[in-house]
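S.K.: In structure tokens below, several structures.
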Structure P
Amino acid sequence: MQEKAFFSHQTAAELLGVPLPADVADGTLHVSVPFPRTPPRGRGVIGHSLGVLTGGTVEGLPVCSPELVWCQLSTVLGALDLVAAGDHLIGARSRRPRVDLRRLAEAVDRCGGTTGARARAWALPRIRFGADSRPETLLRLLLEDLGFRDLEVNSPVLVDRGRRTLHPDISILRSRLAFEYEGDGHRARRQRAIDIRRREAFEAEGWTIVRVTADDLFHDRDALIARLAGFVTNPGRSARTGAIRDELRAQ
């Protein structure tokens, strides 16, 4: 690594733990240097010479600052995954934040009208604290696009007469409606038993639980959308519904 060179783009995202689609995480090393220095070249290396470049260290490795990594990802990610990347970076209950929204907004301003500006402008106001996974973010965006409002992300809900607190993935508190994403880990016998008890605790408090699987979200979206439509309190869809459906189809 040259002096003042940093891992960037997808490489930096992986070092920061950002979830990336399989076709984006290509294993190539991305390294950036300050403009006008000549970007590094080599087998398995893609070099970049950037006008905006700051960084620090992650596990002893030089890595671009998280806010700039997010801006760099706008050139390779779809708009939905750019929101998911932002959700990851600003943290959750069980994940410390790497950056805050103010710094992301400042980085967007610094990067100005460079490639990816439109995607950054769309994604930035949709980033939310609290998502535990990329699919949870994609589900939230789909729900918002279908007309659901007042969505909470992993907000606390008291059950068992106030003796226990649960955190549904996505919820509408006033309607006592919760959406739970169930990935492959929920198929395990022990986890299924936990999920059943969790659902019973919610239902005892008058909640309705909508379970969404990976097959629903990524392979059978039309059926999922038809099922979700029955719970929409505001039926007006935005103009991006088709685009979001198409983008999910590509995941």
Structure Q
Amino acid sequence: MWKTIIIDDEQLARQRIKRLLKEYDEVEIIEEASNGEDGLEKIEFLKPDLIFLDIEMPILNGFEMLAKLKHHPKVVFITAYDQYAIKAFEEGSIDYLLKPIEIERLDKTIKKLRQTSLAPAQIPLEDLLRQIQGKKAVKTLTIKLGDKILLVKVNEIVHIQAEDKYVFLHTVDGKKHLTDFTLSTLETKLPEEFLRIHRSDIINVDYIKEIRKGFNGALVFVLNNQNETKVTSSRSNSEMLREKFDI
């Protein structure tokens, strides 16, 4: 029996795959989760052999959750992405199911699992995330606030800053939001208007008010937000930034 957890933020999607998986004697569904954080906890506690994992979920998406795992089950992705984006999975030798899941396609997945070891596949997380996220425009980011999930519009984010182990989104209204995303994930996830100018800072170039010369060749970006935030680039990025802004 393959101890199995289903992780998807859509209840109807979870119900559908549970119903379809009941046809296979090898699959024992031991738990389900509605987001990446919940999925992470249940995987580490229950140590399943197999998970069916959605990609776009609140708090932690599927890739971010996998990056945090210590126990590594076999992964079958559940995704709504188009066939062009799916190519990334094929190249990574990771199986996937395209929503809405069809029984014929699920049957192929189960047959593949029967023919292969349940040892986890090597998952090129950063490469896959870069390819997949690049195919879909991100308009909002989720922020966890107590038992609530807030949505922050990407076009209202002026500056993203890492402070110690925490990452904060600074919005045009002067507010500061703690996010569970890492700076590296956000650099990959966000559109091209967001530029990493320092290992601790990403800025939205649409909100640049002026650029000043800083110490030792660094550049100081004054942002057009309520606080007129000043963000200094690293010296290692200065040449790239001077070329980009024709300074």
Structure R
Amino acid sequence: MARRKYVVGNWKMNGLRESLDEAGAIFAAAAEHPSVDVALCPPFTLVGAMAAAAPGAAVGGQDCHAAASGAYTGSVAAAMLVDAGARIVIVGHSERREGCGESDADVKAKAEAGLGAGLDVILCVGEPRKIRESGGAIDFVLAQVRESLPDSFDPTRLAIAYEPIWAIGTGLVPTTEDVAAMHGSIRAALSERIGAGAEKMRLLYGGSVNGDNAAELLGAGDVDGALVGGASLTAGKFLPIVAAGAALS
């Protein structure tokens, strides 16, 4: 089935209020490509301001806590993101898994919290370089998928982003064949889990995506979009990726 391309910018720990003009330029230009869904996930401090500055745009959070509220200093609940104007949330990014020790069980709980609060969820998976080099990448990633997925969910509200850890911010990119093989394996695993609903789920690729390689990566089998890091910080670098998605829609 035809799935709309989905291009999401993860600003990570970048951006101040002065960055809202750049976000506005991105959303305005993205509107010229209505066949592509575009979203930006700024740091928590900008979620409310960005949502207010770009009414109707898809703004999201980069993480949420599994609990609805409580004594969790420094954390943000999914309902707080909704209250700030967010529509989506990223969970399980490798920088959270690796840097903060988040387990598959933690990611699953966060995904369930996000969905329960009314947010769409982007659930990240990906392998480290030593696993890729050992030939175990697909098994490693599929285990993450199976253990991180909520027990039940609307497949139109949850996307999976495959981001090989060794490709994030390094300039290294797997071959198109490797990307297609991984995405195809994820789709097959989802089909085993939820049946026909797997065809409704969007699978994104992330890891050193830029305007030069976007068309090739987005054209790979079972790739429905991109989760973009550094190249999403400016309209000049992000919009060519959106345009590449539009050309394939």
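S.K.: From P, Q, R, which structure was Cα Rg over 2.2 N^0.38 Å = 1.11 calculated on?
M.R.: Details: P: 1.11; Q: 1.17; R: 0.93.
Computing Cα Rg over 2.2 N^0.38 Å on every structure in P, Q, R gives 1.11 only for P.
S.K.: Continuing with the same structure: Out of P, Q, R, which structure matches 0.9 when distance in nm of label points 7 Å out along Cα→Cβ at positions 73 and 113 is calculated? It would help to have the intermediate numbers written out before the result.
M.R.: Details: P: 2.7; Q: 0.9; R: 1.7.
It was calculated from structure Q.
Every number here is computed from the coordinates shown, using simple stated rules; none is lab data. Keep in mind that this is a model prediction, so the values were computed, not measured. Cβ atoms are built from the backbone, for glycine too; each structure is taken alone.
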